[in-house]
Structure P
Amino acid sequence: MAQLDSNSSAHSYNSNKAMFDYLIEQKGIGSNFVDAWGKPTDIKISNQLKILRSMGYEVDNIEQLESHLEDEIVSYWLTPLAPVVVNRVNESLHIQFRVTIDAAAKSHTLKIKLESGEVSQFKFVPVDYPLLQSQQINDIEFHEYAIDVPAIETLGYHELQILVNRKIIARTPLIAAPQACYIPNNIQQGQKMWGLSVQLYCVKSSRNWGIGDFSDLNYLVSQAAKLGADFIGLNPIHALYPANPSACSPYGPSSRLWLNYLYIDVESVPGANTDTFTQWMKQSSVQQKLVSLRDTEYVDYEGVADVKLAALQIAFDEFTRINNTGPVKDEFDAFVKAGGKSLQTLACFEALQMHLKEQNKPHWGWPVFPEDMQNADDKAVTKFAKKYKDKVAFFLFLQWQSLVQFEQAGQIAINAGMNIGLYRDLAVGVSEGGAEIWGNKDLYCADISVGAPPDILGPLGQKWGLPPMNPSQLTAQQYQPIIELFSSNMHASGALRIDHVMALLRLWWVHQDDDATDGVYVNYPVDELLAILALESVRHKSLVIGEDLGTVPDSIREKLQQNGMYSYRVFFFEQAKDGGFFSPSHYPEQSMATLTTHDMPTLIGFWHCDDLALGKELGLYPDDDVLANLYDTRHENKQHILDTLHGHHSISDAISKDVHYVGMTKELNFGMQTHMAGGSSALLSLQLEDWLEMDKPVNIPGTFNEYPNWKRKLSLTLEEIFAKEEVHTLTAQLNQKRQQASY
């Protein structure tokens, strides 16, 4: 049961409990949950009311609230069909149809127009079907009926229409989805695969400009494929902020629909092969800058952005000078046309943000834009886009080249024989000041951040600064935002990892003024979202992996599995009640296994407790007792790990069985990786950092400026990595173990 906390809304709640309880239930706002340690936890009613307020309900003004609810009821009954209908192919379908009592006895025609243009129809009389409910609106009685619709056999985005006397009186999208996500045949037949998970920005090479780029990805793909890898998993490569490069978290993007231009290989874009560009490149100041950027231990995002934007501007100017007409210009124009409104929104946002920066005005995000430009559809924004069309076109050009180069990497993976190729990572949300929210303010609750309640990874809870989509608005917009999101992130990829996959079921909402512990779970239409995910997965032939860590109800993993989604199993979290670690041979076949993640220490960092020492230094633990307990637990876990590695003969007797005498060595490191390769998971993901025996983490959850998150580079260049004999030895062992585990 929810807990009532004393605040200004308490009296309103107590006086109108039935109405508030109805609203809380209707909007999917949770009242309790089971935490990461299995403890039932109640939600404060005051926090629930904050969520309602963020959704647009005047909880402190009962008269306005009642009027709002009345308007919603009237709108519901005056709208004959739901905003969108989602169903699985070959399953029975019942649609809810609302009609006046006078019209209920008349003949209607239900028409289904398939995506292909094919049409089927049948006549029906509403009163011949089950009556669900009725309502009086302005002295007119409405009835709602459950109309049986023939099962749809064709996948796709169709349209359902209802006609009376050949006149369309209602229409709505009808989404027909497969039963499950796409799974490649060889995986279905039992083949076990391995690949690498890579933070692309941390990749070093002899030629990049201080940050990993798509040409580095081409090289990485081709070299890894030669060693037997079947995929390269990427950190989120979503669009960030060209005018604010220090906002570098890949999990806090401006838009998840488009790409981060910093990954462009500048020297490969149209316009970079001209004399003007070549002369610019030859300048000693430019060459010195590039050497300096390559040599830094951490990515200098400001420096990289400065030099890349300058170079790309020259290349773009040369491109437009040379390509007034012709096939290359036609290709660019076709890309812009296909990108539609979301592409124009992003390019205009970035041009406006850069314009404000050049004028030394506040520019970090749309909340500090001029008041008449805080919505993408504002007239002042339209005028800006026309006046500065060349600036907007520049950012359109960057997205075009980002996509072209990413697609090239995907094709190289296919040509190299990778069974999956590239797999992308979909962030759980977008940052509060970004283009995606600017372009669709109605969809997001801007004063809310998603996050996580306290768990093992974040003992104080987590608040990520990412406003959530309002589930009601998502439905009202006919799921189009989520369709575009899945489609764009599966494009040219063989798999998609969904970060915090629980977002399809529920998200932890925290008001911007509250701590992460004062959150509320808000539910989403999981079955419909999973159906859309399955449809896009099949269309793009993209396998789906759901990151199902943290506070996850038992029932959701079964639902995800039934929908063909692959679970995400991290070795360090797979423990029995007695503390022992499960053998990877007991992991579900329908899973991706891994040793560590971007939110965890490297193998050396874990073994030497570097993460705990860093956590103490950064103040992440509430008190010394908590930290002492974590050290004790880590010591016990390391002993259990040694026990399981020795028990499965994954390491030799040269390594002691007593943890007191064992430091992290190459044999132990590689032994843990080959131990995982012998497991039953269809997919095994390994980190380049562990191949290189690195100790610093790439990210520490719960920190912002306290640690250089998302900046630490790899210790060696790609050329050096693939020249190492021990890498070839390790991958040969991985291939052998994976082959033995197959079939």
Structure Q
Amino acid sequence: MSELRRRKVVKSLVAYVGISWLILQIVSVLGSIITMSPLVGPGTFLLLACGLPVVLYWSWHFDFSFGGISRTPSLDEKTNPKLTPLGWLRWTGLMAVVLVSGFLSVHYFDLIKQEQQVKQASLPKVSLADSIAVLPFTDKSPAQNQSYLALGLAEEITSLLGRSDDFKVSASRSSQILAEKGLGPAEIGQRLQVATVLTGSVSAIGERLNVRVELLASDTGQTLWTENFSRELKDVFAIESEIGRAVVNLLQDKYIAAGSFDTLSNTSNTDAYVMYLKGREQYRKQTTESMKEARHLFEQAVALDPEYAKAYVGLADTLILLAEGDSRFGIIKTDIAATLATQYIDKALARQPDMAEAYAAKGYISFMLNDFDSAILDFDNAIMLNPNLAIAYMWKFLALNSLHRFNESIIVQEKSVELDPLFLTNTYNWGIRLTTLGRLDEAKIIFKQLEINFPKSTFSHEGLANIYFSQGDYVGAIREAQKAKKLSPDNQDLVFKILGPLIQLGLIDIIKEQTSDPFYDATILIFEHKYQQLFEKMDFEVAANPDDYWISFEAGWYQAMFGDKHKALILLTDKSNIIDDVDKFFMPHCSPAIEIAWAQQELGDYVQALTLINQCTHLMEEQLGSSVTYFELYYLSARIYALKGQTDKAIQALQTAIDNGWREWWTKYDPLLKGLAEEPEFQTLVQFIDNDLARQRIEAAALFAK
């Protein structure tokens, strides 16, 4: 050791190691900035490692300093300052060290090269991959308090990859649900039917962000690509772009240059980005409380960076879901929410005109305001900019449905489910759509899978209740509605799912036990045969609401079935001009247009009656032509044929309606079918309905006796 110190070998060793570390750091940084051969890093390391024994050998004989290189004297040279040459023996030793080190270096470099060639051999298969799911990143922070960053980063990369053409990118929501269930990456990829999955981890220490990503094949679980990033937090958007670009280049066998695949969620304010990600974390929870908190966080993000387009979209999206209406949280008046959301979307598009999420939100605002054509145009813009934006497909499905463009809506809904198969609302809507198409076995499978995936959700039982109701199985519908009610006792919508079948069965005593809502008073009076009280009640309602056609319609309908026919005709027709066509021809009943047509026909206004009948016929045929199988459509067909005097066709259509689940108790009282009353076939069909309702009435009563 004293000789090593005298010859300053340790000093030379430390200097060499320091220089080598610096060189390796430079190579690492350059590798994350420019495209380099995967052999550069290992080759540099082996070259430096090979040089270490040579440096040690030379430093034993020579002193390296800023003043130059000088020969280190041997111990026996202290009394003789004359330096002798190294001699052949020492030169031989040097050559031996160089050869051995070089041999080992070349040997290991060859092994690494062979390993890289094996990986490269698998790339032709990988390059054909056309689908991917980005899994939620793992929070690797010491305090485990950066889940918002881990989930947010995965969500942003999903959005970025979704912009690539001919590339299926599964929605981050479905990936997150499966990850929370404990499935491995390969299992998740197989479940989502994608060829590859991208997983990773993230941690931020101070302003330093560390991200590690790994691309895996879903069928084998084989690692196809991995990379580490260590940057300032402000460079997170550059990391997102690099990851997205590398994945697309690899899987689609193309080259996307740096800077041409940038994220649209950029902000120069790190705090604004953190607020946005925390807002998204709250948004994903989809509760009233979390949506309020999400709104607050998005507002903070906008305040920190007024140019942050993605934060404006998040704020608008939150306001939309806080509005009144079906499948929304009902905290803000619809018109107010729409006005505020529109202002924020306009600001977002002014700053980022190519943001698909902004157009999707803009389309939903139009949908909220019943401007369905404008909504579809915006959804199409969103899909053009991001062909994998699942929410745009789902919202477009709703708009197409509202326009009765059923065939188109089915295609769009299938695409939405393909991209986001575990989105609760999306899957539920698809099950409902399959129900209306008569594909009941498929719908049942979907709703039962929903119960497995979301055991605390009522949607599975609501969907099954709808199926049973559509089949005329009111007992089954009540059973499922009761299960849903146990899961959500305060949900008043579920009360109707119980009361609806009870009304069909005429179980008035049970209805009275279940609700005191005056909405059901008229129905109760009918089943109790208290018609005079019913008519007095409706006369009062009509007088109190002279400009409300719907009250006049209800009063007229009761009169038509159980009271004064002439009074019914006046009530049904007198104010019918104050409602627009959308409400007048409401499908699948085409009501109240078809009842108005009957009244006008009875009053002798045959031309106007025929106009309404023809319009209802057109709408009915359009829906039946789109494979929709509402039993109401077949019953509508029976009413139309009856009004036209085509008895045989009317009875045949009624038989089809009953075969498909029609069990309405009031069928035998329907004034539109009075022309069939004396027909034996009609009487047989009515008797079948009565007998089936009587049977179910006993079974249903037993459910409430337990």
Subject >> volume of the Cα convex hull per residue in Å³, for residues 333-420 alone - structure with the largest value, from P, Q >> reply: P
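When you work out FRET efficiency 1/(1 + (r/R0)^6) of positions 173 and 565 (r between Cβ atoms, R0 = 25 Å, to 0.05) for each of the structures P, Q, which one comes out largest?
Largest calculated value belongs to P.
Of the structures labelled P, Q, which one yields 6.6 when distance in nm of label points 7 Å out along Cα→Cβ at positions 397 and 661 is computed from its coordinates?
Only one of P, Q returns 6.6 for distance in nm of label points 7 Å out along Cα→Cβ at positions 397 and 661, namely P.
helix-only ellipticity at 222 nm (-39500 (n - 2.57) for each DSSP H run of 4 or more, over all residues; to 500) was computed and gave -12000; which structure, P, Q, did it come from?
Numbers: P: -12000; Q: -21000.
Source structure: P.
With distance in nm of label points 7 Å out along Cα→Cβ at positions 29 and 557 derived from the coordinates and found to be 3.2, which of P, Q does the value describe?
Only structure P yields this read-out.
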**OP:** Give the label, chosen from P, Q, of the structure having the highest value of relative contact order in percent (Cα under 8 Å, 6 or more apart).
**Re:** P
Original post:
Of structures P, Q, which gives 46 when percent of Cα pairs over 43 Å apart is computed from the coordinates?
Top reply: Q
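Each value in this text was obtained by applying a stated rule to the coordinates, not by laboratory testing. From a predicted model like this one, the values you see are computed outputs, not experimental measurements. Cβ atoms are built from the backbone, for glycine too; each structure is taken alone.
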